[in-house]
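Engineer: Just below sit the structures, each encoded as structure tokens.
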Structure I
Amino acid sequence: MARGIYIHIPFCHQICNYCDFNKFFFANQPVDEYIEAVGKELALWKARAPKAFNNVETVFLGGGTPTALSATQITRLLTVIAEQVPLSQVKEFSSEANPDELSRDKLVALYEGGVNRLSMGVQSFDEALLKRLGRTHSNAHVMETIATAKDVGFKNISIDLMYGLPEQTMAQWQSSLRMALDLQLPHYSAYSLLVEPKTIFYMEYNKGRLPLPTPQLEGEMYDVLMREMAAAGLAQYEISNFGQNSVHNTIYWDNDEYIGIGAGAHGYVEGVRYGNHGPLKKYFAALASNTLPLLNEHKVTEQEAMEEQLFLGLRKTAGVPHAMFEQRFNKTMDEAFPGVIAPLITKGLVVQDAEGLRLTRAGRFVGNEVFQQFLF
């Protein structure tokens, strides 16, 4: 049964240079029609898999940019969600947000509609780097928005940071970290830049116009990140996340099921991973015929599920518990992956004890290389 619901809002007022998610410029888009379509898709999923809604603990509004919507549209979106989802049992209701779009009326609409966690895309406190990323907010926007959010009633606020950015220096990264930590928020996420296809950065990279930090410097930035977060008393619970656990994201890392709603969204329900149509025309057409807007479905095999359990679960600093793995698959991790774990232990990249299997600190620097060892 699904533990969470992800709802994709694919509209943005500005397209960031690094973003490869399904998104559309906000102007002249059928936003109101999309909101109603989200409600219809939720209803169709509820009819198809009613048990999937019984244990929903989280709802996450992602994008795109959910806060690109007006306050009135946000209120309507939250209303159609509440009509289908038993929000009284939801522990965590998150929304992604851009600092320069989060006016007081939008914050009030979110808070009164049940949202209790904000995840703000700050990325950097260096305004030259923000422009390089294609971001439109300023440091003043961040400070003002966080203050207003707290005044409205939000207590669970997270910000995203990025490192390994074009021409970013260690001094710039350390300065951004200090400014972020000075906010004394309960949660921080920090990700290294990935240059993805179909992005502005990808085109620049292929033309030799994207001067990135060396792998050594990027590793040093990650080391500084972990040290600074620890010094601030923020526990690292996942490779890129620190502080108060995100319940929704933990669903992904536990390889538990979740319902994905919206154009281009992905989900995992009743052992099947699926993806929705991305283009709005195809998304709307499916729903108009009372059909889920599925582009593809894949029944996950046991081998695939075991692999996913490892490469997702090892992202958590707690790793993969023996009890969880054996309960799900009726075999030990060593039985499922013969000859894989011992060499990783020898290299000092993972540790295995009575509780389970987890990355060492050294292993966090090369996590993707470790994860690949569990893919057959």
Structure II
Amino acid sequence: MQALPFSDLVNQKLLIHGALDIDIRRNGISPRRLPAWTRSQVPQMMDVQLRMPSGVRLIFETDSINISLTALTTNMVTPPETKSPVVFDLEIGDNISSASTLSGNTIQLDAKDRTRFELIRGEAATVTFGNLATGFKRCELWLPQNAYIELQYLSIDDHATIQIAAESDAPRWIHYGSSISHCAGSSQPSQIWPAVAAREAGANLQNLGFGGQCHLDQFVARTIRDSDADLISIKTGINIINMDSMRERIFTPALHGFIDTIREKKPDTPVTVISPIYCPSTEHHPGPTIPDEQGKFVAVPGHEEIREGCLSLTRVRELIAEVVSKRDDINLSYFDGLELFSSADAIDLPDDLHPNPSGYIRMGKRYAEKQLSSMVKSIAQNR
């Protein structure tokens, strides 16, 4: 097979969709989901999340019957959990196939102090997708949503060729959210809920879901403002409660400001603000939240004397709806997160915060059915 270095493929403009920047590594490249100018502004813990390529895929055309990807992956493990396989998905037409590896680096976190960790070094691995259809085909190779990745080589058959894929005419959807949109717990990168929704609705996804880091940061708003988008969604609230990072006095103006920034260059682009899904510990009680001995997220109790203005999920949903209604913007809409995942779905919420793989798939299908499909259809008809 021909081993094509990613440094050359990037120079030839092989499309890495969903990444807005790259790190140049010793043996390859690593995608980043925010542009280079944000580096000086991004908090360290957010940098960790944006280097995990949730929603990022390699898009190309080839006549190769076999495709291999060589990469060094790095994922995080908190004992007593064990290392899980890192999964890659290849989507060709309506068919999705998976390949996985247990190789690579492991960051083993201290269960009692997550600021402490041990790096266990591993080796790069090659995953292969074989016996593909003959002839040229459009390939979308989904990168893992729950690991850092150093892309080293893309390999194709000796007599095959690879070329830039024709640009998709599907409406471009930028989605911003939390760990529930990052979907680290999904079983496959193509099955994160925004990807499921995009596939069902016929949208071209760019995922800005960052685990623990959806705090209405202005550098994210400016990124969305300056990016090509036919529709935009903002799913916010849960991280703000979990970290107790804002109170009511700050949250409402921050949400207004985030939307204002987007509207500077996108005055008419459809924008949906999605409120949080169900989370039992903070429906009626403010955060912060921490995992208990069973790994379930619970709200920290007490301190009532200093909790004035602290936010619960119920209150956040009310505030988001108020912000949307007060703006008198016909292209701005509110979507209740409980329509995606409610208390009736709690069996698929193993840690009382994050859905399991089945829950994520259900969320994606529901969002496509309840809103995204009709929006995509309307955009396509009015182009």
Structure III
Amino acid sequence: MGLPYRLFIRPTLKFQDSEKAHYRSLFFLKKLSSYSVSRFALSAVYQTKHDLPVNVFGHYYKHPFGLAAGMDKKAEALLGWQAIGLSFAEIGGVTMLEQSGNPKPRMFRSDKHKALINRMGFNNPGSEKISQTLDLHFKKHGPLKVPLWVNLGKSKLTENSDAHTDYSTTMDRLWDYGDLFVINVSSPNTPNLRDLQNQDDLSKIIDSCMKVNENNSKTKNIPIKPILVKVAPDMSYEQLELIVKTAIKSGCSGIVATNTTTSRVEQLDEKDAKTMAEKGGMSGLPLVDKSTEFIRLIYQMTNGNLPIVGVGGIMNAEHAWQKITAGATLLQAYSAFVFQGPSISKDIVKGLTKKLREHNLTSIQQAIGLDHKGDD
């Protein structure tokens, strides 16, 4: 359905407001995945034919490709993401407090550059309501068959000095449902949020979440859950290195690289210039090289000993391969689902399988950090 999506569905959506198109697509997937027959049909069309297993973060992943945060903020289409063949899905960002986000319009797209610009501002029902949503889902359907990740954000009303409480409260409320938690201090759409990437504030946030992790683990006799930190692409080498060192020292299990960027595409026509002038974070194809370079740097900083989740601009198997060989263990996408449709997962896994054959490799894990192997 990749071609039908691009020929028929995508042209219809492109004439709609970007945020409305997003929610209509999400609503459609939610409805389709609500019935066993239609879930079976989705799986028949979109499930990958190849397994590229990865064992990381205490879980088995059928292949490296999953859903990035931002697409399903309210955990509405969990069965849908599973049905279309993703190996994991990340919900959120979720904040302690319910919030409506920034004023609309707040999402824009450039079809020419396959780029999205958003200034959503962590619009979500809050972690208490998300907890209720997940509880109902688990009681009705049981746990997902793929790992469920939770993106933790900070409420706009919470002062940075109290950010650690905001993040850890959300984690505590959702601990029973999430398999992994991502601390998001890198969104450009909440005022002063990126200031929390400094060593002291970040350490305080991670430590607070770690205490929640340890308390729940001890009380419920369940292993502690991985905590990752998501970094911004708009920082110096020294800033990135400090964040990575802080994450490692605080006991984090990995890094997500990267969030959206505040930089913009240059040499634009009038229509695209208007889009690119909008405030917010840019995702999509223009971010692909920058995010891959950050993956490469983090891999070098950690000697390949800290798992990296690569996200940013992946539109095809070549982009995915570049991120894996730069050092990514797992991959995520958001914009690709908007511009390529739900077949992107199947297409990428098929392409990665071909890449392994071309390089005479027998597993995807052999490809992780392949670009660095000649440096030994």
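Readers should treat all values here as calculations from the given coordinates under stated rules, not as data from a laboratory. Just so it is clear, the model here is predicted, and its values are computed rather than measured. Cβ atoms are built from the backbone, for glycine too; each structure is taken alone.
Engineer: The value 21.9 for mean count of other Cβ atoms within 10 Å over residues 158-165 was derived from one model only; which of I, II, III is it?
Structural biologist: Of the options listed, only I reproduces it.
Engineer: Supply the structure label, taken from I, II, III, corresponding to Cα extents along the principal axes in Å, for residues 150-237 alone with the calculated value 46, 29, 22.
Structural biologist: Derived from the structure labelled I.
Engineer: Related question: Of the structures labelled I, II, III, one was used to calculate distance in nm of label points 7 Å out along Cα→Cβ at positions 78 and 342, giving 5.6. Name it.
Structural biologist: Traced to structure I.
Engineer: Matching task: 2.9 is the computed value of distance in nm of label points 7 Å out along Cα→Cβ at positions 110 and 222. Pick the structure from I, II, III.
Structural biologist: Label of the originating structure: I.
Engineer: From which structure (I, II, III) was percent of Cα pairs over 29 Å apart calculated, if the value obtained is 45?
Structural biologist: Matching structure: I.
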